[in-house]
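Q: Listed below are the structures to be examined.
No value in this document is a laboratory result; all are computed from the given coordinates. All values reported here derive from a predicted model rather than from experimental measurement. Cβ atoms are built from the backbone, for glycine too; each structure is taken alone.
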Structure 1
Amino acid sequence: MESRIHRAADQSGRERSEITLVAVSKKFSATRILEAYEAGLRDFGENYVQEFAAKRTAVRQLSEAHFHLIGHLQTNKARLASDLFDVIQTVDSSKLLARLNAAAQEIGRTIEVMFEVKLSREQAKTGARPEDLLELLNTARDLQHLKVSGLMTMPPWSDDPEQSRPYFRQLAQLRRQHGLPKLSMGMSGDFEVAIQEGATLIRVGTALFGRRPKPDTTELALLS
């Protein structure tokens with residue numbers, strides 16, 4: 001994994017230190033997170049608020065760990081998410097911003113947030129439209145308990161990582177346009193391309209932990 005990250009960084013004239021590896025630990029046990037932490041990983045990504053809530057006690061002692069929510073967040077789970085996560089990468093509305101800020105204020109925290117941007121036409125994808133980013137940024141400026149750090153996206157799945165490049169390039173352009181420091185993009189199959197296009201966070205699960213067991217529909221309903 002490290003050799004692939006270094007090679008992609010070298011190819012694009014970047015330093016390895018510019019890129020944060022977020023280990024996507026969804027559907028894996030707290031024990032696997034503890035093992036990954038012992039191996040040197042410090043950033044972990046989870047998709048489901050309630051799934052991570054069940055793991056949180058077991059990993060609370062990891063003082064240097066940062067936990068990222070990288071799955072869609074419903075507004076009714078904003079309070080719990082604010083308590084559990086250090087970074088919420090999937091903010092996509094002013095309503096969610098307000099809920100998170102109120103929750104963070106209540107528990108006395110400042111939370112780092114990123115805006116998820118929908119760049120594809122897939123109906124199942126969530127995220128704000130590129131043209132809505134300015135409004136979201138203006139809203140966030142008045143919210144004292146949130147710190148907006150960047151943008152994230154998820155392109156359509158493809159076996160060919162080059163198919164992701166136009167989406168990554170567009171997100172990088174939006175980051176420059178709005179003067180934000182961070183870009184979360186790229187997963188196990190296309191993170192090298194994401195690094196070449198400017199990713200500062202890559203979200204890698206399968207390449208680190210292996211294949212995940214497939215949850216049944218009942219389990220998905222409970223976790224969503």
Structure 2
Amino acid sequence: MSTTLRVQCFGANRPQQGKTANEDGFLIGHGERPFALLCDGAGNAQQTAKRVLSFFDKLFKEAAAQQVSEHATWAGWVKLLDSSLLGGTQSTFLGVALLDGLIVGACVGDSRAYLVTREGDCRLLTEGASKFRLGSGKAEAFPIRQTMISGEILLLLSDGAWTPLGPYLLKKAVVTAATRHLSDVPEAILEAAGRTGRLDDMTAIALRGSNRL
């Protein structure tokens with residue numbers, strides 16, 4: 001199974017104002033099964049996000065395409081990751097893959113996924129996700145399953161990036177930057193979110209599919 005869209009994906013992050021360590025982390029995978037993953041460590045957790053990213057990368061690469069398309073697989077991954085962090089620091093999990101024009105994935109914690117349509121609508125895809133993080137022993141994978149068409153932009157944001165921005169300001173930053181290049185979108189979001197000060201670590205990932213030539 002392979003994507004029917006040509007996929008571009010870019011990410012950026014910035015530490016909390018006055019700090020150099022960043023407890024957020026992200027991973028982007030290009031190839032036949034494009035994916036993106038964002039993790040936001042809690043507490044003194046600079047290495048926690050990296051640990052989750054590395055573990056997920058291994059699980060994802062070992063899975064067949066059919067497995068990746070099933071929510072049961074993502075739920076199982078979340079349970080494994082939850083168990084791997086028990087008794088230590090915790091982390092959110094927000095991961096997606098694009099298969100045949102279908103976004104599949106899962107969310108744990110307060111990171112958010114938005115879809116910006118070609119008409120400029122900004123839709124929250126992770127409303128209702130549990131706030132329990134990986135490592136709590138109570139993490140539940142909230143399913144993400146959304147058809148994606150050419151020109152739409154999927155956003156993955158940590159709480160430091162989405163909290164300062166309502167849908168209107170988020171949409172404005174995305175639409176303006178996307179007219180230049182998709183790589184400008186994550187930086188534009190972080191710039192808009194940090195205008196009143198970076199009160200938390202901030203991470204933004206933007207993924208867009210376009211019809212193959």
Structure 3
Amino acid sequence: MITDSMANEQAKEAAARASLGFIKDGHIVGIGSGSTVAHFIRLLAEQVKKGLRIRGIPTSEYSRLEAARLGISLTTLDECQQIDVTVDGADEVDPQLRLIKGGGGALLREKIVASVSKRLVIVADSTKTVPVLGRFPLPVEVIKFAQAVLKKRIEALGAQVALRRAANGDPYVTDENNHILDCRFGTIGDPDRLGQQLSNMPGVVEHGLFIGMASVALVAEGSEVVEVKAGSRA
């Protein structure tokens with residue numbers, strides 16, 4: 001019997017497999033983070049073993065360790081300042097391919113890598129598509145020194161704000177040694193404006209609104225994958 005969880009993993013794998021079509025021999029490949037990208041890393045490693053020559057730039061320590069373990073050659077932004085294609089997941093995708101990312105805590109490195117990528121390919125199962133962003137809490141990465149002040153300032157914008165906690169109850173610490181505020185805005189009517197408001201707050205390192213960055217989203221339901229470009233999906 002196929003459970004919902006099994007079907008969801010099947011969809012994630014299907015989206016990840018479809019993304020391989022965007023990767024060519026000799027590419028510098030941005031390697032995202034998250035459960036769908038875990039499938040992508042495994043599938044990419046299989047192609048590397050078959051002779052595909054690429055170098056990867058991971059967006060998190062977990063992705064770096066997993067890619068290295070599976071034999072993918074890695075490089076850094078110090079060595080390569082432009083990436084041919086990045087494959088990454090998302091917590092939410094709207095019809096204009098605006099995203100909420102950062103549920104896994106890697107939003108800062110993910111946005112940096114996306115910003116230097118010629119193409120950002122988002123892989124997701126169909127549960128991640130929404131008509132309007134905001135169902136998923138928006139992660140905001142902040143420096144520890146400013147988190148109490150920023151919590152109040154973001155609450156003043158209408159959000160319910162909570163400091164993200166690790167499994168042991170301590171504050172969650174990102175790969176860059178910052179904290180994350182998870183901000184529930186509800187429906188985000190103007191993501192561009194909100195993103196600018198957050199970016200203008202001293203002490204905010206980065207926020208999880210990715211606007212105008214995604215080239216295409218590969219959205220899977222079961223084994224069927226739909227290629228979505230901005231405005232092509234309601």
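Q: Upon calculation of mean count of other Cβ atoms within 10 Å over residues 68-75 from the atomic coordinates, which of the structures 1, 2, 3 produces 14.2?
A: 3
Q: Taking 24 as the value of relative contact order in percent (Cα under 8 Å, 6 or more apart) derived from one of the structures shown (1, 2, 3), identify that structure. Could the numbers behind the result be given before it?
A: On the way: 1: 20; 2: 28; 3: 24.
Clearly, the read-out refers to 3.
Q: Which of 1, 2, 3 yields 0.98 for Rg/Rh (Cα atoms, Kirkwood Rh), for residues 132-179 alone, as computed? Walk me through the intermediate numbers first.
A: Values: 1: 1.10; 2: 1.07; 3: 0.98.
It traces back to 3.
Q: Tell me which structure, out of 1, 2, 3, gives 29, 21, 17 once semi-axes √(5λ) of the Cα gyration tensor in Å is calculated.
A: 3
Q: If distance in nm of label points 7 Å out along Cα→Cβ at positions 28 and 188 is calculated from each of 1, 2, 3, which structure is the one that comes out at 2.8? Don't skip to the answer; put the middle values down first.
A: Details: 1: 0.9; 2: 1.5; 3: 2.8.
This figure was derived from 3.
Q: If distance in nm of label points 7 Å out along Cα→Cβ at positions 84 and 156 computes to 4.8, which of 1, 2, 3 did it come from?
A: 3
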